[in-house]
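Computed from the coordinates by the stated procedures, all read-outs in this text should not be read as laboratory data. Note that the structure is a prediction, hence the values are computed from the model and not measured. Cβ atoms are built from the backbone, for glycine too; each structure is taken alone.
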Structure I
Amino acid sequence: MLCTSRLLQALLFTTSLSLILPSAQAASNPLEVKTASGKLLGKQSDQVRAFLGIPYAAPPVGPLRWKAPQPAAKWKGTRDASTFGSHCMQPALYADMIFRDPGISEDCLTLNVWTPAAKAKSAKLPVMVWIYGGGFVTGGTSEPRQDGTNLAAHHGVIVVSMNYRLGIFGFFAHPTLTAESGHSTSGNYGLMDQTAALHWVQTNIAAFGGDPSNVTIFGESAGSFAVSSQMASPLAKGLFHRAIGESGGAFRSQGLGYPPRSEAEQADAAFAQTNFNASTLDQLRAVPAQQLMDAEFKKADPTSTAKAVRFGPDIDGYFLPQSLPEIFSAGHQNDVALLAGWNRDEGGVATGTTVASLKEALTKQFPTQADAAIAAFPASTDDEAVRALSDLHAQQFIAFSTWKWIEAALVTGKQPVYRYRFDLAPPADPNHPGGLTAYHSGEIPYVFGNLDLLQGFPWRPEDRTLSDQMQTYWTNFARTGDPNAPNGANLPKWPTYSTTTDRKVLYLTPTPEAVPDKTRQQELFLDSVWNTD
C-alpha cells in the first residue's frame, strides 16, 4: 500500500511538472512577450526580434468611427505577431509608397516593435517611436524605407511605429461629433491615435526590453507636423522625452494648415450634406468606407461642383487648445530636447531660372517688398538664381514652417535644440526623374539604414557613410538628448542651435559640417511678410 501511494505521488508530481514546464519554457522564449492585452509571438531575423501588427486600440469602425481611440480588446492564448497590420484607408497617390501588408482597411490601428535580438527583455533600451508622413491622407508602417530592423540591430534601440487614421477617417469634424464627444471637440482622431500608441508604449514597452522613461518621437513631413503637434498637446504630456522633426512643423497656415474647429466643422458638414445628404451620425457612420474615400477624392461624382475639402488636423480646443504658435509662445509646450531640420530641395530645383527671371518672380510675389526680397534671395549668376528660387520654393513648401518650430522651441524652451539640413542628393531615384536633388523625404532611408531595401538606386560609398552617421546621430540623441554622445567619437561635432553658437546648422553632406545658418536672411525676411499664425 505504501509503495502504491509513493508511486501515485510520483505520477502526480511528474504530471504537474509536465504542466508547469511548457509555461516556464514559454516565459523564457524571447519571441513571446506578454502585454496588457495578451501574449504575442513575434519572429526573429537579421539580429532583430520583430513584433508586427499589434492592436493598440479598438477597431475604429461602426459606432467607433470618428471617436477618440478606445482600448484594444484583450485576447486569450498567444497572438501571432509576425505580419504587418493593414494600412489605413487611403488612395494610391505616391509611387514611392510601397506597402507590405494585407491592404487598406478601416480596421488599422496596429503598431510594430523591433528590438535587438542580442538584448535581454530587462535591458531598458531607448525607444524611438516613428510617425510616418503622407500629408495626413496617405502612409503606413509597412513601407520598406521605414522598417525598424537596422536601427534596432545596429544601434541598440527599440523602434516602434504605428498606423493612424487618415483623411476623412482621421480628421472629419462635425457639430454633432462635437456635441457627442464629451470634450466639445471633433476632428484630430489621427493625432489622438498617435497619442494612444504612446500610451501603449508607456504601458507595454518594458516587456520588450524598452525604457518607458526614455522615449523619442520622430517623424517626417506630416509625421513631423504630428511630432510638433504632440509637443504642443497637453494630452501627450509625459509620454515622450525627446523629439525629432524631419521636414515640417505646424507653424504656418499653408499646405498643412490647421484651421479653427468651427471652420473645419462648417466645411466638413457641408461636404457630408452635399455628397451623402447626411446630417446625422447614424447616417454618416452607415456610409461604406470606400464610398467615403471616393467622395473625399472626388471619384464618386466627377461632375460635382462641390468645393474640395482637405481633411487634416484642426485647432479643436481639446487635443490642441490653441494654435501651435500660441502654445509655444506661451511656453506651454511639452518642453523636450528637439532635433529638427529639412532637405535642401524640398520644393524641387528651379532649373532654367536666370537672374532676370528670379527678380521678376520675387517682384511678382512680393510687390511691396521687392527690394527686400531680392536682398534676401540674392543672385549674381544664373546658377545662383536657380539656387535662390529653389530655396524660396523649399521655404514655401515646408522649410519655413520647420524653421518657425525650431525658433519657437529655442526662444521659449529650456531644452537643447539641434538643427540640420540634408544636402546630399540620392542617386538616380526612379521615382524622382527630375535629376539629382535632395528632395522631400529623401533622407528617410538614410535615417533608418535601409538603402538596400529600395530598388533601382546605384548607392555610392558616400551614401552609406552618411547613412551610418545619421543613424548614429539620431540614436545618440534618442539615448541621451545629445547627437554627439555616447557613440560615434569620430562624428563631426554637432553644436546646439543657439544664440551662443551663432545658430549653427549641421549640413549633412558627404563631409558634414556645422556652420551658421546659411538661409537666415531668407527666413527673417519671410517672417516679416508672412502671416505665420
Structure II
Amino acid sequence: MTLLAQKCTYAASPHIYHAIRLLAFEQLCNAAEIKKIMVTTSQPLLAREIEEWSSANKKSYEATITKSDETPQEKLSWLLKCLPSFIVGIIACFGYYIQRIQIGKHNASKQKAIPESLMFFDIFTHFNPSAAKNGQFVSGYWTALADLISECKWTVNWVHSFYRHKATPQINDARSIALKLNNPNAQLSRHVIIDDYFSLKALANSLFDVVRLNLKSRSIKRLPKCYVKESQFSFQHILGDDWHNSLAGISPAKIFCQLNSFELYLTSVPKQRMGIYIQENQPWEIALLHAWRSNRHGIIIGTPHTTIRFWDLRYFYDSRTFRSKDKNALPTPDKIAVNGPVASAAYNAGLGPIDRLIEVEALRFIETKKYKSRVQRLRQNDSVANRKPVLLVATDLLDTNTTIQLEWVERAVKANKNNWRIVVRPHPASDFSQKIYPQWQDLVDRGDLSELLERVDVIFCSNASSIAVDGFLSGKPILTMVNGRTFNFSPLRDLDNGINISSVEELQAAISQFTFNKVNKPFYYFYLSKDLQKWKKLFLGHPFRVC
C-alpha cells in the first residue's frame, strides 16, 4: 500500500518517470563511447543521481541547475516538510475524521447490508446526479450490469468511497444522494458511503497504527544502497521521498484511515457471497481485500473497468508476487475480470496472474455498439461539409496536464482562423473549476457521452483518457497529446489507430488536414455483447438472495 509498491507513475510517484528514463540513459551510454555528461535540470536530486553514476563510471560531469517551476501545491508540501513527519501523520488522521464528521441526519447511508448478497465497491463518482436525485442509480462504472441485476431481482449492496468532485463537493452531498438512492422503493439494493464508518473508534485505531508504524520503521529508515539488476543507479535520491513518505506523514495516515473504515464496515455486515470492485490497484483496494478476507466473506473479483495502459505500472507486478504463500504476500482478488482481448494481452505479457483471468463484457463501453459509422451519418446529412467541424477536447485528471492541453488548443484553433467549434469534456473526477479555467466554462459538456460523440468530428485526448477508445470505436479520428513531461498512457499506444501530438504545430497541422469522410479502421478491443452473457456466466454457481 506504500508509494513504492503502488508504482503510480501517473500522479502519486512522478519520480518513477526519472528512474525509467535513467535506465534508458544508462543503456544508451553503455552502447556508445560517452566521455562527458552535461546535465541541465531544475531538479537537484536528479542531478545528484547522474553525478553519482558518472563518478562510478569514470565520466566527466557538469551540471546546470535552473530555476524550479513549483506549483502552489508543491510549495504547500514543502511547508509540511518543515514539521516532523510523525506529527504530520497525526494531523492527517484528525483532518480525515473532521472532514467526515456527520452533520445532520444521514443514517440512510449506513443502512444494514443485505445478507448472502452481491457487494459492489467503487468510487462515488461517474454516476448521473440528475437520476440520483430521483432515486435512480445510473452508474458509469456498472451501466448495463445494474439493469441485469434488477431484472434478475438479485439483492445488492453498493459500497461507495467518497471522492470530492463537482457532483459531490462535500461528503454531506454524497450522503444526501445515498439517502435518495435508499428510498422505500429500492428494496433490492442498499447504498453505503464507506467513509461514514470512519468513527471515533476508527480514528483511535488509525492513530495507534501511525504510532506503531513510526516505532517499527525507525530501524529501517536508513538502509544501505541497493541497485537495480545490471545497473549502477540506486535511485536513493529521486525515490528517497517516496520511501520516507511511505513510512510517515500523510500517505500512511490516509491508508490507515481507509483500512480501518473497511475493517469496521466488513466486520459489521452479514456474510456476503461475492464482492466485485473496480480494480486500479490503489491502496483502498488492498485495504478492502485484507478486510474482506479477514472477515471470511465469499469470493472477491477485481475488474479493471476501463483500459490497462502500457505505462500504468499499478497494474503490473513481478509474477512471483501472485505465487507467494508468505503471510505478508500482496492481497489479490480470487479472479480478475478483464473486458477484452487487449486487456488479456496486457496480462499475458508475463506481468499478471493469467490463471485467474476471466472474460466479461466492457460495461463502460457497451453503448459503443449503438454508434453509427461516419459514413452512415454523412449519407444522412449531405450539408455536413457546410458547417464548422467540432473538436472534442477530453481533458486530464491533473490540472498541470490539462492547462498545457488547453493552451495548445487555443493557439492551434486561432492558427486555423477559428474555423473549429470547441467542446470540452472534463475528466469525470475533475471539477474543472471556474477559478482555473474561467474562459472554458461555456464550452463544457458533461452530458451523455454516446450522444456527445455523435456530434463531434475529431477528438483531442489527454494521453491518459479512455475517451480515446470511445471515440475510436465510434469511428472518430483520435489525436493524443504527448507533451514530454509524462509517458504515453494512451490506450491506443500500440495499436496504430491514432495520431500522437507533441506540439502546438502538430495539433495545428492535424486539424488543418481534417476531412469529414475519414473513418477509423475497426478493431476488436472490447467484449461488447449487450446481453452480458459473460457476466451471467460469472454469476452462475453463486446463487444470490432474491427479494
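Which of the displayed structures (I, II) returns the greatest value of Rg/Rh (Cα atoms, Kirkwood Rh) on calculation?
Sorting by Rg/Rh (Cα atoms, Kirkwood Rh) in descending order puts I first.
Can you spot which of I, II the value 18.4 was calculated from, given it is mean count of other Cβ atoms within 10 Å over residues 173-180?
I
Any idea which of I, II comes out highest on distance in nm of label points 7 Å out along Cα→Cβ at positions 45 and 101?
II
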